[in-house]
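Next up, some structures in structure tokens.
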Structure P
Amino acid sequence: MSLFVRRLCRLRCAYSTLLRLPEKREHPRRLVALSKCKFSTHVSSLFEGSNDQNDTVNVSEAMKENEYARNLFLNSYKYRKSIMRQNTAHAHVTNEKATELLKQDWTSKTDYELLSAVKMLSYNIRYSDERIDSLLYENVFTTSRERHQKLSDENLMTLMRHLVPFREHFAQHIFYKQFCRQLNLECVKRFMNLPIDRMLMLCDMLHEMTYTRDSEYIWHSMRKIGNKPGRLEPHHLVQVLFFLNVCRKPPVNTYELEYRLQQCFDDLSINEIGIAALGFFKTGSQIRSTDLLRSIMKKTITNINDIDNISIGAIAKLIRYSMQLTEINLLKKLIDVTMSIEFRLTLMTLNHIAHASTRVALYHEELFNKIIKRVNNELTSARIKDLERLIFFCTSFNIDSSNKIYHNVIEELRDSWYTRRAYEIDQYPHMFSRILGYLSLVNIYPKDLIERIMMPSYIHKLVSRKYYHVSREFFVLNNSLRVEVPDYNGPFLQPSLHNYLLKKYFLNLQSPESSKGNMLLMHVLQTCQDMFNNTSDIMLFQPLPHFMISNIIICLDEQNQLVPVKDYLAKFETGEIKWVDKNQENIRWIALIMGHHGVLIKDTNLPVGLLAAKMRQLVKIGYIPVVVSYIEWKKCETQEQRHDYMRQLLFQNKAVNSITM
């Protein structure tokens, strides 16, 4: 292939990758905002918990998913040439013999003696229940690190195969990690031109040696294999997606992998599709083809009795991350059939399914009841992450605060904070703050628990360890307490941290200019300005800085004339709660809220938890929330009809909790 053709191929791949970037949720978008605070009408959750990509990795969960995938490969005839089989050779090596080997002078051993000694130590550590002092192994790995480059290709492969049993005991030791990194680099030098089966087998071997994400050889191999997905056999594609799941930062254009998956879709089992789904989800790659996503959902429905627990959880996560409103009915069918196998699904998997339904505000009563029953039965054994997802699910659908599940979860956290869950809370403190943040949506404020996480000593501990643990939920709680819990006497955020969270999560929120919510917002704003023939006294800002959805603020007197408010609002600092002027009598401060897709529960006129909380808090600071229905707006074909609709909302409807849809 000529140099020109090679460079053209690279340019094609790079260009298609760039095309995908704006679709990723972390990528900056164009802004739609007229005020200093760039608020969006985007309807995704106010909190971080709705997206697993933002979570701290739960190591045990990731290992279960990866172990499941590898076991599927081991038990399938298709993968026999591309997966490392367990070494069935056995030799009885006592601890005494192993200790004697460890104390020898390893620098004087020949390459053959070195390899034989490593084999014996591998047999010992695999089959012996008693452990030898790990420090004795340091000399072994130091010498091997200096000598491995002299080994033949076959002996190097043999050495790595026998290192696998060491991972469980030495994965966190620096001498073992350094040696494995050197082996990775050596493999990059030697084995980048292997046949695809052997290359995938070597990737599997290196993954089994360390369980790490930063394998140099796996990264380079995936880049080489993944750049030509059209040549991959279906089972090779599944393995490639598995290794992309492992390394999380895909060095390839995942859109081309998606296209290849669609081509060979019928050749894969539903559980192989589940493993492939993890590859897309864990790398933050949405499925862009609605046809492929619908095929995945339909195949899951058809094979519901054959799908494994982890596979359906993986597919549910990918559906949540990729689906659009057009797939709602198909998702409902999927949840319907899933209820028939609920008894064999874990609580974690049920939560993944529930999260998929919250993505499109689809409330499924049977799913809700089964999850509530399961949590109540497994409350003491459920992970804090499971409880966090449950509360997110409940508050997203504005489940009444009197429901006993809230009380049960709060009491469980109170009882286990310093005992059973002390380690879990210490490892995942952001999960606890999310739970309290979600509870604020339904006006539940367990003040004793909130005081614990708002204590400066607790926050200082988070900041000193990992700064992102101090997430937006702290800002939400801080402001919600000021609005809804005037008798709260506990600590609030320090001004510096308050401003940091404001700038990080709320001031520069970015969203697509073409989103339906933003388009509705701009059309309503223009209509109001035209109707009143005024552009300066109709404001676009956020009275509650801890909500991300923009509002149109209109201030009217008794004669329904505009009242200038710019000077009054100028008194507030950025990020302050903008209480209405109580000294102005007979003045109505109206907050127009865009009632677009996602702020109402599907097939109802009921608000989602985020909208209900915002309306409740707007009332408490003196505003009249009025929802502009996208359904009614679409019915208005002329400007005059739009004017009539807005007059009806602004002049005739003076109810405090206006949500006439």
Structure Q
Amino acid sequence: MTGSERVLARVVFPTDGDLDVLPLYVDGQQVPVATEGGAAVVPVTYDQNPDQVLGRRSYSLGHGQRASFATYFNAFPAGYWRRWSVLAGVRLRVRTSGDGTLMVYRSSARGAVARVTSRSLSGSADEWVTLPLNAFGDGGWYWFDLVAGRGDLVLEQADWVSGDLRPEAEEPPHGSVTVGITTFNRPAYCTALLEQLGSAQELHGVVDEVLVVDQGTQPVRDDAGFDAASAALGSRLRVVEQGNLGGSGGFARAMLETLDVGRSDHVLLLDDDVVCEPEGVARAVTFADFARTPTVVGGHMFSMYERSVLHAFAERVAPWQFRWAPAAATQHDHDLSESNLRSTPWLHRRASADYNGWWMCLIPTTVLRDVGLSLPVFIKWDDAEFGLRAAAAGYSTVSLPGAAVWHVPWTDKDDSVDWQAYFHARNRFVAALLHTPFEHGGRMVRESLAIQLKHLMAMQYSAAHLRERALLDVLEGPDGLHSSLGTTLAEVRAARAAFDDARVATDPTSFAQVRPGKPRRRDPSTGKPVGQLATLVTAALGMARQLTPVSESSRRRPEREVPAVDAGWWTLSRLDSALVSTTDGTGVSWHRRDRAQVLAATRRATAVHQRLLREWPRLAAEYRAALPELVGVDAWRKTLDLPLPDHGDEP
């Protein structure tokens, strides 16, 4: 069946001259094409110069130069469109001026490359190539290369355009989206994102509204860049202010406002501190339009600090442990400037995701009406829980290549030991009680006890305390989730402040001077134990050491300084006192061993985890019975103190 022509993805370029991101758009290096069976060398290409970027859609090549668009943002992820969309084929349109050659390639799910066709170019050319999708069941991409002839060759514009529909398919809708941004005291980041969205021509006619949910004490409206951002978006910008209810409360407001207004087909959730590729927003909306069934469409995350590093590709929840993990056969932190698409076989295999992080995630309003809004948990696990809930209702999540943002990577912070430790622990258990297929949570309870003991051995008593409080709150059941949404953060911060390890100083000299004790036979920072036996032995010795008396001198002065990279439990369990650097390097805290506290906390940890195992079936039944109300529109409207929408005289 032939449908109306739609642009699925535009070939675009960065116009700011950033050499770090250029490899994500155009590839100019000679590279091996790696496959499972070996490697071959592609024809020589040349290093690219940002001056070759003539504009957002245009690129130039000098005499004899070759450029490949087998790149993250400009290749076409055929395997994803084959699996999830109503398309039977796609067409490539390439407009050029000058003499040269157009070559179109495809890859298999294993990363094997084959040339599809080659066309000679002369003068002003407008080439169309029709490409079927039937052979991409497990993955694979299409892309094209250009080679300049005797003179310059200019790519004026290129697009991936819809081809024939599947015989049973209906004409896809032209959907639109409301962009929901939750912000808390990041006005400069937020206004920069707003201006980026407002200036993107490809989003005109796609974005109905950009809704900023401002939960901070530094209003976005007061930022110096707000007027420019407001001018760029015009009437499409709306800012609402509310108390700090975390990401789940802010994004629930965006979801609810989208449903109440009733204009958009989708809501796109964005973090406030991301740098966005606007073309990815348009692609996500178009992909959702062409999906066979209503589908959650997520974007990938690149590192804000290493701009060519693909930090998160596709995510899953490992069911037995119930923890986050990369999707099967994928990796975190892949640098595309070192190993590009053609050289990375795993990128060619279609990845299946359980959920997508809400740094960039499009959700059809159809899905919201069916499964509800965000779980009221402030932060952590709300995105994963939503993906699992949607899947249980029959809605898939697709993490779509070519749609992405740049965001601060989680490897540059360790929020599992600060105030967020409470939300990590509580919300993981809540999500597991709602969705695990295992009667007593699989390995999760046992693993949680091990985490608690590691915190105690590492003298991270504040994190251990917050985790204990979190598990006790889980045992109280689901009734308090909505009512505590606006108060828990302050309570958690106050509780944490009572512990030495939570007091961070930017200057190490704020603490007593380090005075090493008697040298040990073995350096405490000899590295993480390798292998299960070594880990068990190290843990047993570490726990046994907690029973020994604490030296008086270590109470008065730290024994040593421990950089964050060495501050694992296997190191800190051998010390009585240490100055420990924060993961981001901005400060240090004084960790001091407290034998009595460890013994009491260990007894309590054992008891609370035994209760969780024993009461798991009852708790799971309670949380699952309460879920429809917890995520329902009425409950959120009450928590947000919002009236019913006014639809005039509509029946």
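The numbers here are math on the coordinates, done by the rules we state, and not lab data. Note that the structure is a prediction, hence the values are computed from the model and not measured. Cβ atoms are built from the backbone, for glycine too; each structure is taken alone.
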**Study point:** If FRET efficiency 1/(1 + (r/R0)^6) of positions 379 and 571 (r between Cβ atoms, R0 = 35 Å, to 0.05) is computed and equals 0.15, the structure in P, Q
**Key:** P
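Figure out for me which of the structures P, Q the number 1.06 belongs to, where Rg/Rh (Cα atoms, Kirkwood Rh), for residues 459-642 alone was derived from the coordinates.
That value comes from structure Q.
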**Study point:** For helix-only ellipticity at 222 nm (-39500 (n - 2.57) for each DSSP H run of 4 or more, over all residues; to 500) computed as -9000, the structure of P, Q it came from
**Key:** Q
Practice item. Have a look at P, Q and say which one yields 27.0, 85 for Rg and Dmax of the Cα atoms in Å, as calculated. Key: Q
Check your understanding: Suppose you compute mean count of other Cβ atoms within 10 Å over residues 115-122 for every structure in P, Q: which one lands on 18.6?
Key -> P
